[in-house]
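Any read-out appearing in this document is the output of simple, stated calculations on the displayed coordinates, not a laboratory observation. All values derive from a computational prediction rather than experimental measurement. Cβ atoms are built from the backbone, for glycine too; each structure is taken alone.
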Structure 1
Amino acid sequence: MTPACKVLKSNKIEFSIHEYEHDVNAKSFGLEAAEKLNLEVKEVFKTLLVTDDKNYYVAVLPVAHQLSLKKIAAAVGAKKLHMAYPKDAERLTGYLVGGISPVGQKKLLKTVICGSAKQLESMYVSGGRRGFDIGVKPDDLARVLGAKFADIIDE
């Protein structure tokens, strides 16, 4: 059981587990998850870390979209953000890139979930390792993370 599952369980949040055989040659972890789990791409979300070199923030957005650094900066009240280095993301979250879950990270970071998730019954995020996703209600995910919903994707 991953730290993500433990956090959801301890908070009495319902979730589903979805495992698949991860292909090391996959170009996109998220698109691979959608395909192998037979899910709509709009239901599968990736977890990205951004920073202003002082603070780190988590963005949760649909796998087929690009993060808007301007929009995420506005959502967290920062002037300018850039993507965190993969090694920093792994160190801060305790997860490997491609398996970073928004839940159960070493330290709870300010998190913004793409507003498109609000229209879904369930959204799927990494469960803490490659080839392991969890399905959860968007409001439940936001509640356990203390996250807010905002438009954070490039159109």
Structure 2
Amino acid sequence: MNMDRAVGRPVIWLTLLAATLLQVMPLPQELISWRPDWVLLLMVYWVLVMPHRFNILSACLLGVLLDILVGGTLGVRGLAFSIVAYVVAMQYQKLRHFALIHQVLVVASLSLVLHLTVFWAEYLANPKVHIDMVYFRPVLVTPLLWPWVYWLLGRVRRRFRVR
């Protein structure tokens, strides 16, 4: 096995572990609703630049792990992340060549799809769940971080020669 290829997978999963920790980290009550979708950002990046290394099954496993950590209905985020990963994987060749502002809009759309899917699945499991506009605040914050996440993970990918 090529040594460069052996280094790649742990780097990907370590970055996703860091994003998962940021996603479940305690925050003050005023900031909780503004928490960006860190896991979504990193997942979209890795599916976009390396669809052969991080795919739909990986996204589903990551979503199930996040369900366990946040105490949500098991499989809801796995389903939502799988849908998002599928969309990105099917269009990754086009999305790579989009201008950064267009990528930001795509990430905003993917964040909205994620939140609507999670709400829909949670609602099916418990019809007493209600929705308000506070639930969609991460959809506004997450795309603003995309340029920095894209730049930072690009540097990490080059530094550790993830291929």
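Descriptive notes on the structure:
- For Cα extents along the principal axes in Å computed as 39, 36, 31, the structure of 1, 2 it came from: 1
- Among 1, 2, structure where FRET efficiency 1/(1 + (r/R0)^6) of positions 39 and 79 (r between Cβ atoms, R0 = 35 Å, to 0.05) as derived comes to 0.45: 1
- Read-out distance in nm of label points 7 Å out along Cα→Cβ at positions 23 and 119, computed value 1.9, structure in 1, 2: 2
- helix-only ellipticity at 222 nm (-39500 (n - 2.57) for each DSSP H run of 4 or more, over all residues; to 500) from the coordinates reads -7000; which among 1, 2: 1
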